[in-house]
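Dropping the structures in below, format is structure tokens.
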Structure I
Amino acid sequence: MNSFLIFISGIILGAGVVWVILKRRIKELEIELKRTEREKEEQAKIVSGFEDFNHQQEEIKEARKQKVLGELAERGKIKTNQVADLLEVSRATAFRYLEELEKEGKIEQIGAFGRNVEYKLKAVNTSA
């Protein structure tokens, strides 16, 4: 009878220890879940911020390219350094804008290379 009581008390004590350990582990997991959810929300805000930033930069670029096209319509020809002055950007950035406009088929380059290169609006083919 004495050993039976010891056996039962051991089972009860063991169950109590397991219950305490599991309860502590559940609290730890709940805390970790909250942290993970908060991190996901923060990352979503960051991604949204990048998307907004990229969208704004794309709008700025398109506005600048339109400004270059407007200036070309007025002047007829333009050089890279004139575009840089017009847009208040570096010559490298001005060159990239001109390259993009050329790839889009809106302008064409006059001259091969160097500071003598100019750009003009591409002639529109209306015979189609």
Structure II
Amino acid sequence: MFISLILLLAQAAQGQEILAQERWPDGTLKATRYAEGGRIHFITYHENGRVRQVGCFLNGRRDGLWREYSDTGVLLTKAGFRNGERQGVWEFRSHGDAVVGRLTYAEGRISTGEQYDEAGTLVAVRTY
């Protein structure tokens, strides 16, 4: 409770405005949405309290870096958006924290895809 109050005060000092919070039945955070400038950020949580997903919207569209985590804290997906369009290199990881795939986007369109085996060796590439 005290830590939540400190985080709330720190966010307010940085110009962030809490828009909504949802809680799991046990009272732990399930989701938080906050505004910062023109962006709406969100964080969702697994039932064990670890972060599940982080991302933001600008003018109602996905924008910036989005991340998804396992319930053990492993980064599973990293994806980029610009004005709602998919951008950059999207990376997909296993629960064991190994890269299993990458997709590259330019101007909202996929250009290449890569698949990796469990040892991290590139096994397939596809150009679109």
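FYI, it's all coordinate maths here, none of it is from the lab. What you see is a predicted model; the values in this text were computed from it and never measured. Cβ atoms are built from the backbone, for glycine too; each structure is taken alone.
For which of the structures I, II does the calculation of distance in nm of label points 7 Å out along Cα→Cβ at positions 81 and 97 return 2.8?
The structure behind it is II.
A value of 15.9 was computed for mean count of other Cβ atoms within 10 Å over residues 49-56; which of I, II is the source structure?
Computing mean count of other Cβ atoms within 10 Å over residues 49-56 on every structure in I, II gives 15.9 only for II.
One of I, II was used to compute helix-only ellipticity at 222 nm (-39500 (n - 2.57) for each DSSP H run of 4 or more, over all residues; to 500), and the result was -27000. Which label is that?
This value belongs to structure I.
Consider the structures I, II: one of them gives 11.8 for mean count of other Cβ atoms within 10 Å over residues 57-64 as calculated from the coordinates. Say which.
I
For mean count of other Cβ atoms within 10 Å over residues 25-32, which structure out of I, II has the highest calculated value?
Across I, II, mean count of other Cβ atoms within 10 Å over residues 25-32 peaks for II.
Quick check: 17 is what I get for relative contact order in percent (Cα under 8 Å, 6 or more apart), calculated from one of I, II. Which structure matches?
Traced to structure I.
Of the structures labelled I, II, which one yields 1.24 when Cα Rg over 2.2 N^0.38 Å is computed from its coordinates?
Comparing all candidates, it corresponds to II.
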